[in-house]
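Bear in mind that the values in this text are calculations on the coordinates, not laboratory data. Small disclaimer: the values here were computed from a predicted structure and weren't measured. Cβ atoms are built from the backbone, for glycine too; each structure is taken alone.
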Structure 1
Amino acid sequence: PACYELGREIPQIFDGVPSFMGLPVIREKHEIRDYDVVIMGSPWEGVVTWGSFSGCELATKSIRSVSIRYGGFLPEMGFDLFDYLKVGDYGDAPTNPGHIEKTLANIQEKASDIYDEGAIPIMLGGDHSTSIPVVRALAAKTDGNVGIVHLDAHMDNMDRYGDEMYARCSPLHRIYEIENVDPNNIIHMGIRGPRNNPKQVAAAKEHGATILTSFEIKLKGIESAVNKALEVAKAGTEAVYVTVCSDIFGRSLQ
């Protein structure tokens, strides 16, 4: 990380945008095999479901820009993450404004590069629809089922928003439809607040997904919630994908 060596030159993804935490930039697919974990960005904003603009497509730049202040050492845990994992930044997937299918295909291809070379991707969105192609890529590379841990305040499982099937409120419904993703291995965690539709809760239950609200997590504790997530997502699966929507964080952090 850049903060370990103050004053050193920071690698850039493109002009004016640093790599995540100042980590090495991966330019070619074959370089991925030298890394355990690979960062990739998906700077996409599709249909806006409230208002007219939210800035999701700016997030990959913003996250990288603030990340250079941080390292991997956690004094409360007594270890440095980078003593155990080699991490690099593979840049952003190309996006095609106005062409969601092409954009999702580009994201899936970039995620597939990472899976092909045996590394674990961490994808920075983008609105929540960008999770769909990364799960599709993982499912295509997995011999067996894939479990999903979904951390969010909202269900994000509407079938469609108007005529749009790839809106930010629909990714979990598209993920329900992936052949080797059994909804019984999906857990929606942290659900809370009045911007949830009862039909979405009913749809999750009809598909067989598990819901763990923020209130239940508070009552039962984090350890219980984590154990429940692992129980659901790992039951008979060969891989687990974790998707984190920023809504999961407390209002003080948003």
Structure 2
Amino acid sequence: MARDPRLRQLGAFLHARRDEAPPPASAGSERRQVPGLRRGEVAALAFVSDEYYTRIEQGRVMPSTDVIRRVAAALGLDDDQTRYALDLVAVADAPAPNPEPSDPLRRLVDRMGEVPAILVGPETSVLAWNAAAARLLTDFGAVSPERRRYVQLLFTDPVLQSRFADLEAMRRTTIGIVRASTPAGPPAGDWIDELLPDPAFKALWERNDVVLPHTHLRVRLRLPGGVEEPVDQVVLQVVDDPHQRLIAFVPAE
């Protein structure tokens, strides 16, 4: 029987976080061959057996939310990482994503005037944008729809890349959002295979980091003309389709 892809992703995620966790204080000056915590140490801190925790990392068992919370505490996961792990073991599946925005949403984005705004869907696909966003970020209309993912453009579009003063941070955040938004496992698509030869993408992708979207994120953008200014990304989730988000770029005050 094929294993639930959520369990495989949970195991890979916990393994990656375990490798990053600091050794317990009880380890003292003990020399270790590999970084991070051992499986048995996580199991002891989470009050589960070594065998049970091993099965979690191998994707062979669906742990309870209580176990996940204890494992999260043992690994020192932050709030976003803990929520992501809990999402992976949630019983209810999220509704299927809608690849197209509704007409009212398209009109809203278009009529936001001088406020740059984009509507993103699954895997940060850019579904709609207004003229102000095209001027501030890049000409999304010049990109074919199958390549018009925000995460993809951060590695392939020189204009969009040039807009971010800290491109590395924006890439890391966006990749984390893509991973966090696909609790059934990593997204499948040719675009990932196309980007993996890029060392910058490969390094960030294989970290298995997750970032949950927040309502506000301040970034420094290089505006057309070379002026660098702080801008607030304001993110609003579409109520009847959690895969779609409206992102507005508002000058910071």
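Here are a few things to note about the model shown:
- Label whose coordinates, when helix-only ellipticity at 222 nm (-39500 (n - 2.57) for each DSSP H run of 4 or more, over all residues; to 500) is calculated, return -8500 (choices 1, 2): 1
- Computed 1.00 for FRET efficiency 1/(1 + (r/R0)^6) of positions 100 and 172 (r between Cβ atoms, R0 = 35 Å, to 0.05) - originating structure among 1, 2: 1
- Which of 1, 2 leads on mean projected area of the Cα convex hull in nm², largest value: 2
- Of the structures 1, 2, the one that 1.5 was derived from, the read-out being distance in nm of label points 7 Å out along Cα→Cβ at positions 20 and 156: 1
- Answer label among 1, 2 for the case where distance in nm of label points 7 Å out along Cα→Cβ at positions 44 and 228, calculated from the coordinates, equals 3.1: 1
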